[in-house]
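Every number here is computed from the coordinates shown, using simple stated rules; none is lab data. Just so it is clear, the model here is predicted, and its values are computed rather than measured. Cβ atoms are built from the backbone, for glycine too; each structure is taken alone.
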Structure 1
Amino acid sequence: RSCTSVAERAGRTGGIAAFIDAEHALDPEYAGKLGVDTDGLLVSQPDTGEQALEIADMLVRSGALDIIVIDSVAALVPRAEIEGEMGDSHVGLQARLMSQALRKMTAALANSGTTAIFINQLREKIGVMFGSPETTTGGKALKFYASVRLDVRRIETLKDGTEAVGNRT
């Protein structure tokens, strides 16, 4: 919801927003109800993580964007993993992909003035006895290159009677 609000504000002020929907979950009707100009929003639903990040890099380097949202890092599946067999080990592929893409995009983002928002998800580390068992997907590059990191969690379900109508974050 918050990223669609950012895209809506960019469109309202005459800016250009792009949404890289790696999850293939964008609902244009719902986004429209939130005020997003879906006709003016550049949307891509790539098949692989490489494709998503190449599209993002190309759009940023064009200098035409004000903001780009990549949803989500967890869904940026490397081509080798998609083309491989179920059960194959692909340790570190996504981390390597993110590291390479962010090294490439960082200067372009700064030069173009484009804001990039990478949505990510929390995962549980197995067998952690001390410290937080939570981790994010995609390796450490995103933590290193990020200017700002936000942790948004649902803290309460909003209800109208017994019907759930929203979430408090």
Structure 2
Amino acid sequence: MDSLFETGFLGTRAPLFMDIVSVIVLALPFLIYGAILLAKNKQYQAHERVQILLFVVSVIVVGFFEYGVRMEGGYKNLMEGSSVSHDYLLYVLIFHIIISVTTLLVWIKTLYGARGSKKLSALPGSSSRAHKKDGQRTFVGIVLTMLTGAWVYALLFVY
């Protein structure tokens, strides 16, 4: 387990666990887009399964990330090597947390709403338009989470 806290593979000051999480978060929008294409191709059951799998894996990754941050001594220890001001970094981190938590809640709403609509035989069907809007919001949130996460990563481990 100690190797997770050694320098990672992306050539920055980041620990290995942070590089692993970052690569997964970077890939997530592309994986979600692939799941969206399944729905566009009317492969609804595959779309549902992939979305649920990606959600579960994402929650596990967030847990792994939180564990790593705590084991590393917290946010303050991670920012020690950064030349960026503490206040600026904190504002960016708070912005990222707001976006990521909001995205998580929207994603939960989207999955839960889809499940209810499917039980009522309204997906695909009368609930499709609303589900598509919820999915678009979720996708935008995931992209913003990835971008703001990369911003935090760069501030912590590159600059």
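Of the structures labelled 1, 2, one was used to calculate Cα extents along the principal axes in Å, giving 47, 43, 32. Name it. This figure was derived from 1. The value 31 for relative contact order in percent (Cα under 8 Å, 6 or more apart) was derived from one model only; which of 1, 2 is it? Source structure: 2.
When mean count of other Cβ atoms within 10 Å over residues 63-70 is calculated for each of the structures 1, 2, which structure yields the highest value?
Values: 1: 20.1; 2: 14.0.
Max of mean count of other Cβ atoms within 10 Å over residues 63-70: 1.
Here mean count of other Cβ atoms within 10 Å over residues 55-62 is compared for structures 1, 2. The highest value is that of 1.
Taking 2.6 as the value of distance in nm of label points 7 Å out along Cα→Cβ at positions 111 and 151 derived from one of the structures shown (1, 2), identify that structure.
Considering all the candidates, the number was obtained from 2.
Can you say which of 1, 2 returns -27000 when helix-only ellipticity at 222 nm (-39500 (n - 2.57) for each DSSP H run of 4 or more, over all residues; to 500) is computed? Checking each candidate, the match is 2.
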